[in-house]
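J.: In what follows, structures are represented as structure tokens.
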Structure I
Amino acid sequence: MPSLFPILITGAGQRLGLHCALRLLADGFPVIATYRSERPGLAQLRAAGAVTLPADFTDEAGIRRFIDILKAHTEGLRAIVHNASAWLPDGPEGDASAFARMYHVHMLAPYLINLECEALLKASTAADIIHISDDVIRKGSARHSAYCATKAGLDSLVLSFAARLAPAIKVNGIAPALITFNEQDDDAYRHKALAKSAMGIEPGAEVIYQSLRYLLDNCYVTGTTLTVNGGRHLK
């Protein structure tokens, strides 16, 4: 049976976060969803019963403001899903602003939220933290090195928090590769992207929800990152 305490999922206004939040609600889990700006998907979440909270994770002050707001809304959490993400190219030489922004979103926000919300999670009889990283961390990225590095840092935090919070709280990760295309992606790009994996398909967001539910439902998995990449490492 779903917990009475909500699952917090960050960056849930679109794409994978939105799909997972809606599926959790459909399966009977209360959900708190964060967003940085209003998007059409938020109306769907609110209609389905989610609590939606604004959050700006691009600096420490914004992260701490959100934590205070969250604690005012709930006395416990069944899980935290760190899905919020920023996809920015590397800046010009000497410009660290993109790196700093992604560091705050991908690493500092999960780090502080995990630390500050430990008591909320321990109020639940079963508790999980799940970090959504990226399969690109396996090989690096020439044009998105800051993105890749900060997502790798997020993945590393899985191990540290899994050791720190066991056995009361399981901590795991999911590392997706291509899941869904954007509307503006042309045929040439789609063909090239699909050719990078052994499976050669656009699987859709449900595969991430399946992975999320596996981690939530299995009581004996912690400190693990599930690679959901269609066999890209085989090519």
Structure II
Amino acid sequence: MASLLRKSEERGRARLDWLDSRHSFSFGDYRDPAHMGFGPLRVINEEYIAPGGGFPTHPHRDMEIVTYVLAGALAHKDSLGTGSTIQAGDVQHMTAGTGIRHSEFNASETEPVHLLQIWILPEHAGLDPAYEQKSFPAAEKRGRLRLVAARDGRDGAVTIRRDVDLHAAILDAGTTVRHALRPQRTAWVQVARGAIRVGTTALAAGDALGITDAGAIEIAGTAPEPEILLFDMAA
């Protein structure tokens, strides 16, 4: 198995009075030629948005955007006429395609919101914009890898326009999950919180591991209730 370790403290960072954001890959003013993405993954930003703060209306195009809320709630409005509140455990997906405009604000005036925003390169440019949001309760992710996004939307996952299977899991200390990686597939394991071990590699909150040439991946919890995302992607 070949792997690429991305430590939390090595990520880029953007800080505003209402935002603390960590960038796994080059983003905004953070330029890192050695970390431009991993396969079709282009952005993984871990964000804390202060009460009342948020991103005013702004455009996107030709990108698959997935938002995974870990704590709090995010208010969303877009040019498709969608207005929603994304709660902890929810997964929101947008196909930006030919163009979409949206805003994102902390829905609370008292509590921060903690989320991961993920950008995936689409299978081709010029797709029709689309929006989808589903909830995945903690019970469905506890001790197992729960599919939350996939190209074919199977098992109740949101549908994304790229050959990427995104799984989420909440583990207990000592619990191990195993994921078989088919030939010509790569994986990215992102620790949202807590601590785990992938094979012999220890990972803490914010750390990630890119994996190639692996028949199977074993992930063990090493702290109470770590939460992870596992991307299984065509190489």
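Where a number appears in this text, it was derived from the coordinates with a stated rule and is not lab data. For clarity, every value in this text was computed on a predicted model and none was experimentally measured. Cβ atoms are built from the backbone, for glycine too; each structure is taken alone.
J.: When you work out FRET efficiency 1/(1 + (r/R0)^6) of positions 25 and 153 (r between Cβ atoms, R0 = 30 Å, to 0.05) for each of the structures I, II, which one comes out largest?
T.: II
J.: Which one of I, II has distance in nm of label points 7 Å out along Cα→Cβ at positions 137 and 161, as calculated from the coordinates, equal to 3.3?
T.: Structure of origin is II.
J.: Distance in nm of label points 7 Å out along Cα→Cβ at positions 41 and 81 computed as 1.0: which structure among I, II?
T.: It must be structure I, since only it matches.
J.: One of I, II was used to calculate helix-only ellipticity at 222 nm (-39500 (n - 2.57) for each DSSP H run of 4 or more, over all residues; to 500), giving 0; which?
T.: Answer by label: II.
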